[in-house]
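Trainee: Multiple structures are listed underneath, in structure tokens.
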Structure P
Amino acid sequence: MAAFLALGGALCWGVGDFCGGLASRRMAVLTVLAISQAVGLAGVALWVAVTGDAFPGVGELAPAAAGGVAGVVGLAALYRGFAVGAMGIVAPISAAFPVVPLAIEAAQGVVPSEIQWIGIACVLIGIVTLSREPGGVSGRLAAGAGLAVLAALGFGLFIVGLDAGADESASWAVVAARAAAVLLVVATASLSTTSLRPPRRLLPALLAVGLFDTGANVLVAAATTHGAAGIVAVLSALYPVVTVVLARLVLGERLSTSRRVGGALAIAGAALVAAG
């Protein structure tokens, strides 16, 4: 059951990211984030109402809110990366996010295991392979590669904040993270000239982003109650595979053999880090 739920979460995250990236090619990233995150917030609020969890307190949820801010910055970078670069390059690099909490633990004296060191090596090799622009100027990065690294950093910090804020209630921690994300996006939009009103024809895609993302959160959270968190983390970290496959089938994206190998290494390395 845990494996089934975690894979369902990976599927939802992959589809949601693809829809978000596709929408970001047609409208402002802030608009995509505002609508999809608001839908997600409504979804997790409903989740809290169903579970009936008691409110743990503002102080207890502060780390989750901070994680939500980092997460939405990472999501903005991911969507922008999808808009300017190939999803088959950006998505696997963003999967390197498990390295971030591992690095924080290492700074606190928790030494990575051998399998995690191998995973880190695979991630780094994969990122370098994906990021290099073949046949171009020496040192030039592929479009969207830098944004993908920023996305990985944001997602990693999101996991750290959510973990710290979920001790009392995982569902309320997700609500705090989403609420902080929505507030940041709306505040940023109010300081710019970006309209948060999307074209009507693209509204279904934005609703799909929010619904798939919320569904992934619920499925992964449920998976952790049925099995080991390490297994759940590994399986749910496979979400870029879904995004890459959809980009190939829907957009006709083609990657060189070296980049396909690099993408596989990055995703496999992230899974090894999470497994450790």
Structure Q
Amino acid sequence: MQIPKDARAIVTGAGSGFGRAVSIELGKRGGRLIVSDIDLEAAQETARLIGGSTRAMRVDVRDAEQVKSQVDAAVVDLGGVDVLVNNAGVAVVGRVGEVALEDWRFEVEVNLMSVVYGCHFAVPLMRKQRRGWILNVASAAGLLSAPMMGPYNVTKAGVVALSETLAGELIGEGINVSVLCPTFFRTNIHKAQRSSEELRKRTEKLITGAKWTAEDIARVALKGLERGSLYVIPQTDGKLFWRAKRVLGAQFYAVAGRVARRMT
């Protein structure tokens, strides 16, 4: 199911990084977009880079009504929604028991509930249209659950589970569902990361030193979405670690735990 050239698309967290890259890629294909971010100026810059009639909105994805407003805007301005990219996300990392409960709630609201909201409001429209493409942005963290990343792991695993659920529910309805699970690539997520200074610096080093760009990930993600791939794991390291987890079972976490202890 190839995404049509004039696809009507909405993208959250589109002000930078992957959200901006996938928005621009959809724009290059002739898509008509409504892009959002909590930073309106950043979303407007993305809209400017795409050009045409792209509309930018300020949306705080923690608020269901604001997420609904972007879907409603697509119905009014574009006549419907063909492509939904639930991308908005933040990073909260640290040890369980040390991460503040406030930070846990923040992570759940942004990373998980925003995806629930987007699907809740867009999926019924796609069902009526009998076509659609849903890209939920998770992370390899949602498949691997590495130590020291509890809040991030939990929310991204939730996004994976939601995507799997939808894939089963939407069989035969002309709607593709993919969950994107990259490892590290060059983006800005570390700049707003809630963690200790040591963990923030370590994450920054991994992200800024990554070979893959947000543009690389965006192209692979859309190809996977069109192929109907439920799991889109762009990088080789992510594929290898996921395979190792399935082979090793609990032993995978024994090894991961020892590695984490050496790093702290």
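Trainee: Computing helix-only ellipticity at 222 nm (-39500 (n - 2.57) for each DSSP H run of 4 or more, over all residues; to 500) gives -16500 for which of P, Q?
Mentor: Numbers: P: -25000; Q: -16500.
For helix-only ellipticity at 222 nm (-39500 (n - 2.57) for each DSSP H run of 4 or more, over all residues; to 500), the value -16500 is produced by structure Q.
Trainee: Further question on the same structure: For relative contact order in percent (Cα under 8 Å, 6 or more apart), which structure out of P, Q has the highest calculated value? Let's see the in-between values first.
Mentor: On the way: P: 44; Q: 19.
Going through P, Q one by one, relative contact order in percent (Cα under 8 Å, 6 or more apart) peaks for structure P.
Trainee: Using FRET efficiency 1/(1 + (r/R0)^6) of positions 49 and 81 (r between Cβ atoms, R0 = 41 Å, to 0.05), single out the structure from P, Q with the greatest value. Please report the intermediate quantities before stating the final value.
Mentor: Working: P: 0.75; Q: 1.00.
Once FRET efficiency 1/(1 + (r/R0)^6) of positions 49 and 81 (r between Cβ atoms, R0 = 41 Å, to 0.05) is worked out for each structure, Q has the highest.
Trainee: Work out the source of 30, 20, 17 here, i.e. which of P, Q gives that when semi-axes √(5λ) of the Cα gyration tensor in Å is computed. Numbers along the way, then the final one.
Mentor: On the way: P: 27, 24, 17; Q: 30, 20, 17.
Answer by label: Q.
Rule-based calculations on the coordinates, nothing more; no lab input. Worth saying up front: this structure is predicted, and the values here are computed from it rather than measured. Cβ atoms are built from the backbone, for glycine too; each structure is taken alone.
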